[in-house]
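Since every read-out is calculated from the coordinates, none of them should be taken as a lab result. Keep in mind it's a predicted model, so treat the numbers as computed, not measured. Cβ atoms are built from the backbone, for glycine too; each structure is taken alone.
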Structure 1
């Protein structure tokens, strides 16, 4: 309660600096330089630097609009067809058939909402929030999502800047010393920000140690199919943990990157459990938690994604779209490397941790970006 005309209920509020990536985008938009380049925000761009609506997504949207859309509420758990199609996509047809009755799903507000739902469920199922182990470096929002829910968060060294490779020694040391019944955040593929993923053999050893230590794997699956161009390849670690290793696991799925549905906030939380009863119970809890958070998830983007996943023709188009995006990103990465080897106030916007969105590069700006980076590095050496 306020005590004077100058006091406020919110006297203890403190200023929070803007999110670094979105603040960077705001700076980029305000910049009037014609050569400006935005490598900060992780959104795909075509060869001309423009947003790209995937042909598969465009066709699905046109089909939906032609049939007529209403704006009724979705169920609390989300669009049922979308949830089932997502589980089948992530697990693969064979594992989905085996695991189906032991999977709980809930549509979410993209990947961030999925991580939040996972945190709410984990917190509700334990007397005290378990410890969450988060790789360093990682996506900046991981600590914020779980820290805001009251989870104690520990960082572990993931990447060795000297060898420019995964720091397996530190990774394994963390797993061997981690508190049992803790949670480990795993980037399913395309580790953000390093792009350095474990090999299949390394994933197998990570899974073995986690199972032995009774650690819960929580996958952040933001880039399935967008990474290699092959969704089955990118989903390998998820299927390894759940199928081959027989572990319970959470998977936080986003269709922002691989379908380009950034602003539609299309995601799904998938929980693979050991029993049908556990799946039923946790799904009922997810429904309760969702109701108190957003009540019902948005429908339009989920209907588009469901249409793509439910049509053999559109699904094959989508697979081709993912190859297009993945191939262009790889070609720009190679071009940037080659230009950096060639070149001895640049208006290039990238994150402080040197993470860049390769999708922001094209044939018209890659040489300029390379020259800018090279000159800055030379000036500092």
Structure 2
């Protein structure tokens, strides 16, 4: 059975028709990606993944399966001996779960993801900037400082490569501190131009390292002249004329407040909930054994008439909610389970089946990131008709 949750109309049609943006490349691109607009001085359009589990509710098996399959390809590329010497690094915030799923596919390597949440007393082992993102500064905070110091391959995982600048910045920073001979770059989609791809190849020659690329699909984004200005103007005009663009495109319900229930998962003591400070193969073994009981607790807490259940992770906390959602999907009979996470990226919401972001919920930040407080968002959750929403947070965000 195909569990993928997608609309029949391509969710990039609205933007493509109005701005002339075009995706060119593999046939799978329009299955994997939709388009939206955002208020960003560097890039007006946003490639919205249908299989990442960030902006678009999706079957957790589909989300996890895409990352795991990429990890298997990395392991086949490296071979078991080199895979056991590797470290997998995912990018905050959107690729923390994808990177961890890739690491699960590799199976033999520890995992670390970048973060924007500093920890008092923990010195960064590295950091870099993301050129086109709404929030740019990344910190690397492994609990074990030696995690990045080995000479084995470094596997860098992001949801998309648009210019390759983030990868270049990462390799440049880490290669100065921890030089190595091999890097593997992994993404759901590689959308770089030939010139951008050439810059990475030239940089690899410059530092004397091998750089391999693994992607589920590849292509380019064709942007007509003046698209940035046109996109910003369209966002402004739409926000001024449509109140739904600032929040949800549907009215809030006027009935009684929904029931609220708090569930303690009894997360295993000293088991990390993700890769912010490192996650080892030994941690993975402990998690696999604990997942069935935790999913059973969630299933027991569901209302008896809940047939459409959504698991909502929070920002960088993508992996633990994803694994719990996937496990719940396996054990909860007669229940359709979907998964997505909140984000700090502001995107225009347009209630149109040809647009990737149809509704938007806005709320304050729930932690203390390095770049300070600000709004956070949940997309395509309001108005989706879920019978129950399970919000999974870590201790810091439990406010």
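Annotations
- Identity of the structure behind 1.00 (criterion: FRET efficiency 1/(1 + (r/R0)^6) of positions 219 and 283 (r between Cβ atoms, R0 = 35 Å, to 0.05), calculated), options 1, 2: 1
- Largest in volume of the Cα convex hull per residue in Å³, for residues 59-106 alone among the labelled structures 1, 2 is structure 1.
- Given 0.98 for Rg/Rh (Cα atoms, Kirkwood Rh), calculated: source structure among 1, 2: 1
- When helix-only ellipticity at 222 nm (-39500 (n - 2.57) for each DSSP H run of 4 or more, over all residues; to 500) is computed for each of 1, 2, the one that comes out at -9500 is 2.
- Distance in nm of label points 7 Å out along Cα→Cβ at positions 27 and 275 derived as 5.4 - corresponding label from 1, 2: 1
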